[in-house]
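What follows is a group of structures, each given as C-alpha cells.
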Structure 1
Amino acid sequence: MSIKMIVTDLDNTLLRRDKTISEYTIDVFRRVRDRGVLVAFATARDFRFVTEHISPLFGIVPDIIIADNGALAQYNGNDLYKRLIPADTANTLLSRFDLVRCASTEKTYFLSGDYANDHWSIGKEATVITDFSCKIKDGALYLDGNVGNSTIDITDGIPEVRAVTYSDVSLVTIVHQGASKLNALIAVERALNITTDEIVAFGDDYSDIDWLAYCANSVAVANAIDEVKSVANRVCGDCDEDGVAKWLEENVL
C-alpha cells in the first residue's frame, strides 16, 4: 500500500475514551513520520486543542491540522482552508442557544463560565471566560452549546451555516456551510498534490461520514457508529485497544 498521508479523527478514534493515548500508539506514529508519511489530525475541536494540548502531552506534532469541524486546515502552521461565520451571524446564533458553551475565533477561545471546569479548555493561552453578554467582534470558526429546540430551528433563516451533532454528547455545533472535514481535506490534497488513493483515513462519528466515504482507503474503528462503518472500506480495532496504531503497523509500516 503506497500511502503518503494518514488522516485520523481524535476523540474515540486515535484517543481512548478517557482521552489518553498509549506509548505504543505514540511509537507507531513516530515511526510513520520517520517513513516520510504525512500525519494529519482531523477533529471537531478547536485547533488550539491540538497545538496546546495533544502535541505537548503526547509528543506527536502533526504536519496537518483539520480542526473546528473542518472550518480550518493548516499545514505546518499555514492556513490551507478557512471558513468563518461572519461576526453578525455569529452573534445572532449565540442568542438562539439555551446555553452557550464556547465560541472559537482565530484569536480567542471564548468559554462560558458554566463550563469553566472543562479540562480541555483550561490552560489555553487564548481562553477567555465570558457570559457572552458582549458581542463577538471577529468571525467565528464555530459556536456550540445546548439548544432546547431542534437544530433546524437554531439555523432557520441562516443558509450560510449548518449544524453538527454528535452521537455521544448533546451539544450542537454551528459552523459555516462550507466547513467540513471533507472540504478541508480536499483543499489539503490539492495544496500538497496528494491523491485520495494515497491517503488512509480513520474515524468514528457523524462528522467523519462524508470524508471517509470520499477516501479510497477509509477505516472505521470498531467502536464507530454504524453509519460510519457502512461507508468505510475496512474496520480496525477499538479505540481503547490501539485500533488505529495496530492497523497502521500491519498495513503501512
Structure 2
Amino acid sequence: MLWLFSGTSDGNKIAQGLISKNYPLRVFVASQYGKSVAAETLPQKIIEAGRMNEDEIFARGEQETPQKVIDATHPFALEISKNLMRYCKKKDIPYIRYERPEETVTGEGIHYVNDAGKAAEKAKSLGKRILLTLGSKNIEEFLCDELRGRLYIRMLPDPQLIEDLLSKGILPDRIIAIQGPFSISMNHAIMQDYSIDCLVTKSSGKEGGVPQKIDAAKKLGIPVIIIKRPEITYPNLFHTGNDVVNFVNNSQC
C-alpha cells in the first residue's frame, strides 16, 4: 500500500501513473472539494478527505501501514510535509517528495518577499485594490484594518472556505470563487474588471498558473508581489511525476 498526499492537479496525475502500474494506493486530500476534483480522474474509493495533524497521521498508520509515503502537496503546505517526514522517519518508511518546478520571474514591478507578513506590508504601499491569489490560506496577515477593505480574494469555490472568509469580515463581492487554471486573458479580464492595481501571488510554479498571472499583470502595468517558497530540505525530492513513479518502481522493498 502506498500513501499519496495530493490535492493538486499534478498530485492527481502521479496517482494515475501509480494506478496504471497496479500499485495499491490511498490518496489523501484536504477537503471535500479536493476529493470531488480528484474523483474526476481517480477511483473514488481510494480517496480520503480531511486535514490530518501529526497525531492523526500516526493513528491512521495504525489502521493501514503504508510501504511508502508520497508527498505531492502544495509547495507552501509546510505543516503537512513536516508531519509526514516525521512520521516516515519514526516508522522507517521511505518518504518521497514531489515538488513542482519553480518559475523564476524578473522585470520591472516584480517584488519578491519572504513571507505573507512582508507581502502585506509591501502591498500597503503599492495598491488600493489588491488581488490576492493565495487561496484561502496565508491571508491572515492581510486582514488588518488598513488592508481588509482594499482586498479582492481569488480562491477555490469551496463552501466551507468561503464561509470562513465571510466570518472574517470579507464582503461577498470581494470573493472571486472560481476553479483554475486561468489563461492570460482570463487573468487580464479579472484584473481589469475589478480595477486591480496590485497582485499578490506565491511562487507556486507553472502548475500554479504563475506565468499567466505575471504576463497579465505586466500587460496592465500592475506591480506584482511574489512570496518566495519556504526553504526546507526534503529527502528523495523529484520535480516530475514520471521520476516519482520510476523511483517507486526501482525501490521496491
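Laboratory data are not the source of any read-out in this text; all were calculated from the coordinates shown. Because the structure is predicted, anything quoted here is derived from the model rather than measured. Cβ atoms are built from the backbone, for glycine too; each structure is taken alone.
Looking at structures 1, 2, which one was distance in nm of label points 7 Å out along Cα→Cβ at positions 12 and 220 calculated from, given that it came out as 2.7?
Values: 1: 1.2; 2: 2.7.
Answer for the origin of the read-out: 2.
Taking Kirkwood radius over Cα pairs in Å as the quantity of interest, name the structure among 1, 2 where it is greatest.
On the way: 1: 18.4; 2: 19.2.
Looking at the calculated values, the largest one is 2.
Kindly point out which one of 1, 2 the value -11500 was derived from, the read-out being helix-only ellipticity at 222 nm (-39500 (n - 2.57) for each DSSP H run of 4 or more, over all residues; to 500). Walk me through the numbers before you get to the answer.
On the way: 1: -6500; 2: -11500.
The correct label is 2.
Can you tell which of 1, 2 yields 2.8 when distance in nm of label points 7 Å out along Cα→Cβ at positions 76 and 196 is derived from it? List each step's numbers first, then the result.
Values: 1: 2.8; 2: 1.3.
For distance in nm of label points 7 Å out along Cα→Cβ at positions 76 and 196, the value 2.8 is produced by structure 1.
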